[in-house]
1. Who wins on mean count of other Cβ atoms within 10 Å over residues 49-56 among I, II, i.e. which is largest?
2. Name the one structure among I, II that log10 I(q)/I(0) by the Debye sum over Cα atoms at q = 0.15, 0.17, 0.18, 0.26 Å⁻¹, for residues 97-144 alone of -0.59, -0.64, -0.67, -0.87 was derived from.
3. Hey, distance in nm of label points 7 Å out along Cα→Cβ at positions 89 and 337 derived from one of I, II reads 4.1; which structure?
4. Of the structures labelled I, II, which one yields -19500 when helix-only ellipticity at 222 nm (-39500 (n - 2.57) for each DSSP H run of 4 or more, over all residues; to 500) is computed from its coordinates?
5. Looking at structures I, II, which one was distance in nm of label points 7 Å out along Cα→Cβ at positions 161 and 281 calculated from, given that it came out as 2.2?
6. Taking distance in nm of label points 7 Å out along Cα→Cβ at positions 17 and 321 as the criterion, which structure among I, II has the greatest value?
7. With P(r) over Cα pairs in 10 Å bins from 0, in percent derived from the coordinates and found to be 5, 23, 31, 24, 13, 4, 0, which of I, II does the value describe?
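Nothing in this text is a laboratory measurement; each read-out follows from the coordinates by a stated rule. Because the structure is predicted, anything quoted here is derived from the model rather than measured. Cβ atoms are built from the backbone, for glycine too; each structure is taken alone.
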Structure I
Amino acid sequence: MTKLIVFPYYRDNPYLNMLYLIPSTQGWQIAEPEVLDDFLSLLPDLTKGDVINLHWTARIMQREPTREAALDSRSKFMTALTEAKLKGIKTSWTVHNLLPHEGNYLDLESELANFIAETVDIVHVMNPDTAALVAQHYTLPESKVVHVGHSSYWGVYDQSNNQNSAREHFGISSEVPVVLYLGRIRPYKGLAALVAAYRKLLSTTPDTVLMLGGKATAQDIEDLTALLPEDAKIIAKYDYIPAEDLPLWFAAADVAVFPYEQILNSGSIEMAASFGLPVVIPNLPALQAGYQGQPWVNFYDSNAADSNEAMAVSVRSALANDEAKTSARAYAKLNSPLRMTQNFSQRVLDELSK
């Protein structure tokens with residue numbers, strides 16, 4: 001049986017589970033190492049015809065306490081990948097981020113990305129403009145780039161919750177507008193800007209509810225809490241939202257806002273569409289490349305003199321668009337996980353198996 005080594009594999013990451021739906025039924029023996037040492041231990045047993053699919057690079061160096069330790073881990077990885085290539089092992093890299101979020105050793109990360117791009121046989125990108133967007137950090141050889149976009153989560157999560165029952169769960173009135181942010185509570189996610197825009201929404205629609213859900217550090221919780229208006233209705237859970245609870249959060253909302261400061265790909269936007277939610281996002285080049293022209297997507301000018309007001313205006317526009325939910329669902333149904341896994345299997349794995 002042909003082996004497929006996926007590194008790193010996070011078993012609770014639905015994107016990976018969706019990506020390998022078809023390969024898992026086609027005879028691939030999929031190994032799922034999450035840490036570098038486990039990945040390295042698998043490589044000596046690979047033979048010609050086996051495949052390595054790399055994902056996030058953060059697991060190679062980012063957990064090392066010193067630059068010297070990071071260099072040592074990088075060296076081990078680079079040597080092992082080179083030796084695998086010399087044995088005839090085919091390799092691919094799925095590019096998720098410009099560089100690791102809030103990472104250390106970013107100069108080393110850029111060098112590592114260049115090495116991986118030069119070494120692998122296929123570079124799988126989800127954003128069609130990835131090569132241009134990452135060019136300031138590393139180079140993706142044009143001849144190696146294969147585009148298979150990030151799918152929606154259509155069919156993955158329970159769609160049976162209606163808005164009234166979801167709001168009853170959270171104690172939210174059925175008559176008020178609800179704005180949702182769901183994801184990691186981190187500075188690069190733009191939460192301070194979201195709160196500022198929310199304050200502007202309250203000036204015209206004082207009953208607007210803000211829902212905030214996602215894992216956060218104690219310091220990030222303290223910083224964000226200090227910004228929140230005391231007299232507003234805010235539903236917050238600063239922790240990981242279990243998969244079984246996600247449908248309730250999305251069903252309760254009218255619009256999702258993701259005020260990224262830096263981004264290459266966004267699973268959160270695809271998640272929102274899967275629950276029929278319009279989204280508000282900044283007009284960053286990466287997001288425009290993926291979603292320009294979608295009627296359920298509302299862009300705001302993140303470089304405007306008052307970008308928080310621009311965000312608030314976009315939220316009001318999304319709330320007033322009665323057709324947005326229908327178009328979001330239509331998009332999600334078309335951009336299904338089945339289509340993604342079929343395309344990945346054909347354009348990446350089948351090519352590597354030739």
Structure II
Amino acid sequence: MILERYLVGQVLKTVALCVCGFVGILLAGNALRDILAHFLAGRITFLELGTLLGLLVPNVLPYALPMGVVCGFVMVAGRLSADEEWVAMQALGLGPWRCFRPLAYFLLGCTLFTLGLHTLVLPKMAKSYRWVLKESLHGHPERFLEAGQFIRHFPGYLVYFRKKELGTYRDFCLWKLDTHNALEAVLCAQTATLESTGQEGRLRMVLHEGYAQYQPHQGPKLVFFKKLPLELPLGRMASLASEQQQLRFMSPKALYLASKTAHAAGRFQEAMRYRLHLGSLMVLSVSLVPLGLLAFGLGLHSRRSEASAGALTAIVLTLLYYASIMLISGLSAYPSLRPDWLLWLPNVALLIGGMRVLK
């Protein structure tokens with residue numbers, strides 16, 4: 001029907017714009033948290049920054065899509081109500097459920113798309129993102145050496161140099177600390193040069209014309225040198241510390257098998273963590289239908305077409321929804337409460353609320 005095609009077209013256009021906006025907001029938040037500081041400090045190049053942002057897009061899309069759906073549905077339904085188009089549709093015999101039916105097909109398609117992302121794309125993208133970031137830092141650890149700054153990126157060491165000239169670090173100082181951050185030794189040199197960059201998890205340098213002061217139990221000891229090789233550990237820059245154990249790197253199938261294995265071994269809390277993560281992926285994907293239903297009903301009743309009203313409704317509604325999911329996920333230490341089943345309660349509440357609002 002022409003009116004149904006018109007409605008679906010308006011929703012598609014508005015949801016697409018809203019999703020793009022929320023993707024940009026979430027990308028900015030992730031970039032500020034993970035990679036922007038490295039970029040501003042010169043540790044990653046502009047090309048590497050673009051690659052990392054591109055790999056982040058699929059990871060934020062499942063969270064931007066519900067917000068975009070709510071915002072778009074509220075705006076389109078509010079516009080229909082405010083412009084009296086909804087009254088004309090009702091005069092032609094189109095009730096709220098008849099109008100929502102084609103939109104429900106669109107939401108089901110979005111649900112399948114999100115499930116496909118969680119199943120096939122996101123685990124690989126998360127691994128690729130961490131691998132690219134690790135290679136960018138691990139392959140060029142000298143980018144962490146900033147002149148005039150106390151550098152704490154190397155575990156057990158504090159590094160400082162005054163300036164860098166043609167690959168030579170002048171007035172180089174290094175403080176070696178023990179596990180309690182107590183001083184063990186001080187090394188100072190007129191110059192230092194880089195020998196290799198990150199092979200085998202270490203940064204190799206050579207110090208020239210300096211001295212080393214050690215702090216043994218019987219008193220300080222001073223040693224002068226003309227040339228001294230030095231190795232600095234790269235620590236967390238050098239590896240992807242147990243990435244296979246991180247839940248976001250695991251596919252739904254891997255999560256299911258891990259939960260069965262942990263449950264069979266009697267590790268019930270660990271099994272519940274796997275189940276909750278798997279359940280949250282499914283719940284967030286299916287939430288598009290009840291969120292869209294409730295947003296469409298709220299838009300018809302609001303009679304407001306402003307973008308600000310839709311954005312505010314989307315942010316508040318989705319934040320409350322995500323907060324409830326996080327609250328239930330925090331019950332993994334109490335597997336007897338079956339929090340993996342409780343995860344579905346917010347979706348049920350949204351569905352009931354949407355059905356009541358749309359009457």
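1. Across I, II, mean count of other Cβ atoms within 10 Å over residues 49-56 peaks for I.
2. II
3. Corresponding structure: II.
4. Of the structures listed, the value fits II.
5. Of the structures listed, the value fits I.
6. Between I, II, the highest calculated value is found for I.
7. Traced to structure I.
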